[in-house]
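These notes open a run of structures that come right after.
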Structure P
Amino acid sequence: MKSIFTFLFICLVLPIGYSQSTSPNTQPIDSNLVKLDEVVLSANAILGSKFQAKNRTGSAYYVSEPELLKFNYTDVNRVLRSVPGVTLVEEDGFGLRPNISLRGTSPERSAKITLMEDGVLIAPAPYSAPAAYYFPSVARMQAVEILKGSSQVQYGPFTTGGAINMISSEIPDTFSASLLASYGSYNSGQLHAKLGDSKERFGYNIEYLNFNSDGFKDLDNGGNTGFDKNDLVAKFRINSAPEKKLNQILDLKFQYSDEDSNETYVGLTDQDFARTPFRRYAGSQIDNMVNDHIQVAATYILDFSDHFHITTTAYYNGFSRNWYKLDAVTLNGDRRAIANILQDPIENADYYNVVAGNQNEASDALLVKANNRQ
């Protein structure tokens with residue numbers, strides 16, 4: 001329904017305004033003409049456009065597709081940095097695990113705000129453990145909607161700070177294919193491919209995104225400190241014939257992503273940070289986080305008229321991850337936590353030297369913990 005109204009609006013309204021305002025042989029615009037409001041019908045959006053965001057009760061902001069394409073960011077922190085009322089705390093430098101705060105809420109893992117993709121709750125276990133390290137890739141999004149204030153209460157479960165809804169690439173009105181590739185510092189690369197089309201009764205869009213980097217931190221043994229992330233999304237639409245009085249639309253969506261990050265929680269002592277802030281100790285060389293996410297969603301729209309339609313969405317989200325990270329050091333049967341070692345490297349000199357790779361010890365001196373969640 002959205003594509004039909006958008007097409008009519010562009011074809012019928014815009015040419016009239018264009019000819020009257022630009023042609024030197026036409027008369028001035030009649031003051032009695034009625035200005036039509038923009039019509040946006042979408043099951044996956046909470047705002048739909050900058051027009052709706054401007055006229056919405058409360059505080060709303062709409063990051064449009066041209067804005068996202070302008071800089072082609074893969075880091076959601078850079079996308080949201082221009083939005084008023086949003087506070088960001090950097091963590092990994094690539095936006096893989098953002099910390100977002102709206103209206104003063106705690107930013108830790110964005111756990112106190114409502115996160116959605118296409119109107120569906122997207123945080124892992126949103127009612128119990130929303131901070132479990134998954135965030136959609138903003139590089140494949142068509143728009144980002146931010147809603148704060150009283151009108152965001154309906155989107156829960158977190159109704160204090162606000163809601164962020166990311167709209168993934170929609171099925172195009174006509175045949176469309178694109179390929180985007182980029183390469184940059186630290187061997188960072190991106191490959192983004194899309195293919196889609198619409199017919200009278202059927203439409204589809206298939207999208208693949210990969211972005212990766214060797215990382216900007218310097219591991220003592222010269223290892224990789226970056227990541228590799230893949231994202232695949234397929235959308236299919238079946239709709240009734242345009243001449244039917246009762247319009248029906250069925251949208252099917254499949255999304256899968258996986259990530260392999262050579263990331264660590266091990267920090268640096270104050271002295272080492274002052275000298276080389278991007279250093280990583282040799283003891284953290286096997287620290288690694290892997291995760292995968294799958295979503296299957298079906299949206300059924302029953303459109304009775306321009307003013308009344310029913311939308312029903314059934315979805316499944318599955319997420320699993322395991323983070324192997326250096327947790328402690330054991331010497332001569334004495335176990336000491338990493339945090340305590342780095343907080344006082346003089347008192348724990350032998351343990352610090354093992355973490356920093358300054359001396360060799362038994363192979364079981366470094367204790368690695370696996371945080372496995374599903």
Structure Q
Amino acid sequence: MNVAATISRKADFPGLVTPAGKPWHYLDSAATAQKPRAVIDAVTKALGANYATVHRGVYSRSAEMTLGYEAARRRVAEFIGGSEDEIVFTRGATEAINLLAYSYPDKRRVLLSELEHHSNIVPWQLAGWDIDVCPLTEDGRIDLDAAADILTPDHAMVAFAHVSNVLGSVLDAGRAAELAHGVGAKLLLDGCQAVPRLPVDVAALDCDFYAFSAHKLYGPTGIGALWGRSELLAAMPPWQGGGAMIDRVTFETTTYAPAPQRFEAGTPAIVEAIGFAAACDYVANIGLDAIHAHEAKLVAMTREGLGRMNDVVLFGPDESAGIVSFAIDRIHPHDLGTILDEENVAIRAGHHCAQPLMDRLGVPATARASFGIYSDEDDVAALLRGIERTKRIFG
């Protein structure tokens with residue numbers, strides 16, 4: 001039995017059907033993943049029969065929901081090899097990176113790369129860091145040889161994507177950590193595209209911070225996490241104030257709760273945390289090694305099919321993780337995306353919140369197909385048929 005037939009779980013995902021009951025070839029998982037029934041059911045139950053606030057109620061349902069919420073924190077931590085006191089729940093990876101950029105006490109220089117998502121560029125600018133930029137190799141990887149030449153003891157942070165959201169290229173995180181630590185800097189990995197596709201163990205990666213979101217991991221929107229080494233989180237001041245993050249408040253002074261609670265002001269995303277944990281369970285039950293092999297096969301099929309078209313330019317390495325970006329001569333990616341939609345094929349078209357990378361590639365935009373647990377050979381075939389139709393339309 002082939003890998004794709006073994007892994008594809010379309011029946012678990014009620015969103016993968018059009019209103020007319022036809023298959024929907026969803027190839028935009030890098031933007032957001034569809035939700036399995038297990039996650040939908042967990043969220044429905046948490047929002048209904050189990051719902052109550054957390055941390056404040058003395059009644060039994062609040063106590064039970066508090067236990068469930070903190071169990072979700074433990075599950076998310078376990079999913080990446082961390083511990084519960086190292087997981088800060090945030091609104092997503094964007095907020096996680098903003099939190100770090102603003103709250104990290106040693107704001108000096110940060111080294112980014114040319115392929116970073118805007119959410120790993122703009123927060124550093126707004127928080128007042130000095131930014132250096134690492135170039136890419138010819139095949140679209142972060143050039144760590146160049147990083148070694150750029151890094152100095154003036155750098156307090158290195159912030160790289162673990163997997164590029166445009167090119168699918170996978171960072172050699174171990175070497176990045178070695179280089180960062182060699183000059184006394186800390187390493188943040190943007191793990192949004194990695195956690196749904198690769199086994200992640202923050203201890204083995206030797207990073208200092210790891211940011212990721214739930215919605216790309218088949219979980220709810222509106223929640224993500226910042227993992228940080230406990231001693232580093234303990235040294236960071238809060239960046240938002242309100243309820244839940246305090247120890248004692250007077251009009252004269254306020255003392256704060258320990259990390260991670262000091263970074264979670266206000267009523268948290270209770271229901272979303274429950275769904276986040278359910279998504280971790282769902283993915284873990286399938287196995288990330290199997291998911292990676294499944295997506296690698298679909299990437300290879302797609303790149304092979306596109307490679308047979310003389311007017312198609314492929315970007316990124318051949319062994320990209322679950323993502324294929326490309327451009328077609330004389331056809332704007334937005335036009336391609338519109339015509340593919342008529343064929344019930346959904347791709348991403350645009351700059352993918354990575355305008356500096358588009359400048360580096362010399363294009364205004366790319367078309368991007370990205371895969372998930374539910375993707376299969378039929379989706380690849382539909383994509384290739386739709387591209388051929390688009391090319392005929394444009395002559």
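Every number in this text was worked out from the coordinates using simple rules, so none of it is lab data. Quick caveat, the model's predicted, so the values are computed rather than measured. Cβ atoms are built from the backbone, for glycine too; each structure is taken alone.
Here are the numbers for the structure shown:
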| quantity | calculated |
| --- | --- |
| Which of P, Q yields -11500 [helix-only ellipticity at 222 nm (-39500 (n - 2.57) for each DSSP H run of 4 or more, over all residues; to 500), calculated] | Q |
| For P(r) over Cα pairs in 20 Å bins from 0, in percent computed as 28, 55, 17, 1, the structure of P, Q it came from | Q |
| Test item: relative contact order in percent (Cα under 8 Å, 6 or more apart) calculated as 23, pick one of P, Q | Q |
| Origin of the derived value 1.8 (distance in nm of label points 7 Å out along Cα→Cβ at positions 140 and 164; candidates P, Q) | P |
| Entry that produces 8, 27, 33, 22, 7, 2, 0, 0 once P(r) over Cα pairs in 10 Å bins from 0, in percent, for residues 108-315 alone is calculated, selected from P, Q | Q |
